[in-house]
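So, here's a batch of structures to check.
Rule-based calculations on the coordinates, nothing more; no lab input. As the structure is a computational prediction, the values presented were derived from the model and not from experiment. Cβ atoms are built from the backbone, for glycine too; each structure is taken alone.
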Structure P
């Protein structure tokens, strides 16, 4: 196969020629294959040509049905061939990734209709893979709630073979275990407390083998926002330690559902600490012939860690509707944090001398030094007033402290937006009042291109939007309304909830309603997400309840004819958003309202996914959340009116 899908003339700019070919694809080739000619899609193609030519960031806001995915895939594919480096497509979560790469997804469509061979490979987040160590731990404690025999049966023979790896293949992907609940999976998957560098199975681990596979991609690498930001954050450290970066050098990056990138960046730049993990890590030094001064410091660090976590527990407060506990910083807690950081600094100095004595294995020494450096960076944030966001969470094996920087602008500006490469933010909802200033400011982007095009669909005749009259604030009233709507559409309903607590209550209430017995009820967390979505699409009269599917869910056809929004999706009252509110002159106008409107618009957008789709949207807001009518009306598609749903209203 030739390098380019068109005849390349070296005397002319490459992007200009790629743009001409892409124009021909949308005007001629795809229509001959049964695709519609969409003016919005062709307009977007010309806008992206500018971004690739100028190697600039662009906010590409395009409504549902504009075909924006095909546009950025074609430009990314061509540019990858030109630069001989893959382009990265970073999606908001794993469900979006699966929809992009599934056999009937957009990449497969382009390859089939254009006769292209597109080398696209998945780079899944580490938590999407089975951890051999955690699996063995579950076996040792005889955890009967896990399908241990089935899990061990999926591990290839080469994993435990003593011979050198002659042939291998990736394994242990979350998608391979569709019937496991998310809670079950959390007991056997990788988590951030696993020390992969010290693991004797790391070279036979499914996660490690998958990296070797996707690094060889010629055209596209598909990953999550979280994984891309983890790559950015660990890039220098991994190179310093002689390791390959998580992702190879690439020519461009597309952030699908780009409005969610800031949260992923904050998460990736954070650090999680647990006393038991720190004690196990630092105690490794005692297994070597080290000097007494270092041994004393190790013991002191373990005791100081205990004191710091005890102080954190005393200062932790429950946050309603969240699993995170806020931490009230006071002088006593800050003293404990400072003392632990001082001991860690002293240990780091001693390790310099210890390394010159060669009493500690050099590889093990690098592992400990890397962890101590990260801990030092995290603890230092406590001493920089207003620089951090922190919270605690109670887990089975003790308290976990999470720390993240309050501001990620500088890191993103230095490590992403200064790279002189095309950076595409794609979503149906990124602007607030047609302005991209809210997003650009949160990400630290000063100079950028942007455009916004509406959906071509006839929402006025295809969508009906309702608001209960009177507004329902109590759970029982909402259940009654939801049941009425579900009966009307005979299932075919997506129920979007704001928090996991709401989901648990809805699940319990639905199980007790005999009126819902005739419908198949699907709940986020009960199965692997891509299989759950497939079940919903294929069982037309089913009902899907979810917290994380406000964006990215693409179910054309009658299976999704009813979107029930349980409450206005304001941000949670957790430490992350508390920090954002504390910096705002008007927290509601600057933080809560823009977040809610973007998320509400995304949720409403799940309904109409093709020109033939039709259905209803119900937004159930609490009575105190006024002016509700104005809020909802501002994000409804053009031509759609917000109707009152009273007891005698005919649907």
Structure Q
């Protein structure tokens, strides 16, 4: 094949061939290099001209960015100042237009302002205030050895005096007080080490529990605050229907339990995940655990886990202390387990609220259980080892791995799928097993002519004294004992379902008795039962607790197994003690006191609980027979014909002796 050559002059009028350029450069390197250098520079100049224009156009933006970086602190203050001014204007406008409607906004704003002031004072004046108060602290420390006993005696005398005066007005509270003391004695009798019990932890824990109950149940501000909080949570949880209605439709979410209550678990789990991502939950848990650690003298790890159980479940709370679980003492592990058994998770709390269970009572029970669980854990399993976590330093709560809020929402929903599946599977299994057990017991009972034998009936008789000790009346004790048995031997979900059934029948105005069968329990018994059922202490939870802790510390599996039964019993007693506190402090609220006004202002086309109460009162005030009917008390102060009309309306719905007269 002949050789082909192309000169530089001929190249200018022909096609470029890089391969030949390389070949040619080898033959004439100096000339070729100069030519290529000039071509490359011309090409770069041609290509970079638009970029240079863009760079010049972007110079103001670059300068602005550099200015922002240099003055970032001032700009941040200006931004937050404008934001605060805008919120202040909005807040004033909302309060001016309708203060009652803006009450929730006022409460949240005041809470935010107080937290902000606390942070500022602690940051800027905390050290100075500590130095200023140090002489007072030294004075107290010097005389604390005898001063603490004086304070204990004064508090004890005040408590006993208050209890005597209060119980003298409502004698049924004395039974709850006796039940509370009995449970403490039982737990002390089962203590692992009687002589080394930390009575500081016990008395402080019980004191905090009682003070929380006194504020929430007895005082009007505390009752109204938690009632309002419960209503807000109920409103917040109702937003779940927006998603479940879109997925399942109106008919399913109104008539099918799985599509009505379980989506709330998914929604609440997502909300908790977002709060963890934002660091809100970590801050709240740390502050509350510090209070328990400071007052009760407990370790940081066990305090963190017990407080975490207020918001998350018994398998999620130990994740807060996962790095320290291997080095925790047996007493601290027992406290972690007891806290898990004595409380319920925030996600299932939303499901219980959807049943119609009183939200304020559920929240109060969860909060009160934390100090009581820690106190009783230290009574049953006192500390005999040297703890490594007496100080808060070195114990930290890890943040979530999410990168943004959207990921936190998605992860929360994904995590809840297992919980929803677990609840569904347990309900199917336990309700089916309960039906099978009842059928078996009924078959065995029929063999000896015992009709109606069932698991609930057995529990109602066996646990009836315990239910009475909690403060339920003897008439209500059977039904309360039935729900206690279902909670302990099956689970609290089924028990709360049964409680919601009884509550709904009462609200619908059903007669209290249908022959010899009681159809609902009193409001007092409902409150006591709500507190008693609020906890994961049931036999099925043993496997869940062991599985969760063993996955975090497999080397200590045998130790966990040796502790879990004691912790289960302690956790169950904590819920019962909370119920006793509720029985001691309960006062009737919201009941109908003026039945005449109720009858005059209410449409009596359907039954209700106030109507049942007033009709029962009217039946009790009716004397005589046939045409000689007469009425006593307030019913005799108005026209007899009107009272007869009310009596006829009551007799239309309820049976009574007075209804036999025409």
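With FRET efficiency 1/(1 + (r/R0)^6) of positions 365 and 413 (r between Cβ atoms, R0 = 41 Å, to 0.05) coming out at 0.95, pick the structure among P, Q it was computed from. Kindly include the intermediate steps, with their values, before the conclusion.
Working: P: 0.75; Q: 0.95.
Matching structure: Q.
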Where is distance in nm of label points 7 Å out along Cα→Cβ at positions 149 and 357 largest, in which of P, Q? P
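Could you tell me which structure in P, Q was used to calculate distance in nm of label points 7 Å out along Cα→Cβ at positions 445 and 493 as 3.8?
Among P, Q, the structure yielding 3.8 for distance in nm of label points 7 Å out along Cα→Cβ at positions 445 and 493 is P.
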Figure out for me which of the structures P, Q the number 2, 14, 24, 25, 19, 10, 5, 2, 0 belongs to, where P(r) over Cα pairs in 5 Å bins from 0, in percent, for residues 277-380 alone was derived from the coordinates. Q
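Starting from the value 29.5: which structure in P, Q was mean count of other Cβ atoms within 10 Å over residues 373-380 calculated from?
On the way: P: 17.8; Q: 29.5.
Answer by label: Q.
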Relative contact order in percent (Cα under 8 Å, 6 or more apart), calculated, reads 15; among P, Q the input was structure Q
Read-out helix-only ellipticity at 222 nm (-39500 (n - 2.57) for each DSSP H run of 4 or more, over all residues; to 500), computed value -24000, structure in P, Q: Q
Which of P, Q leads on mean projected area of the Cα convex hull in nm², largest value: Q
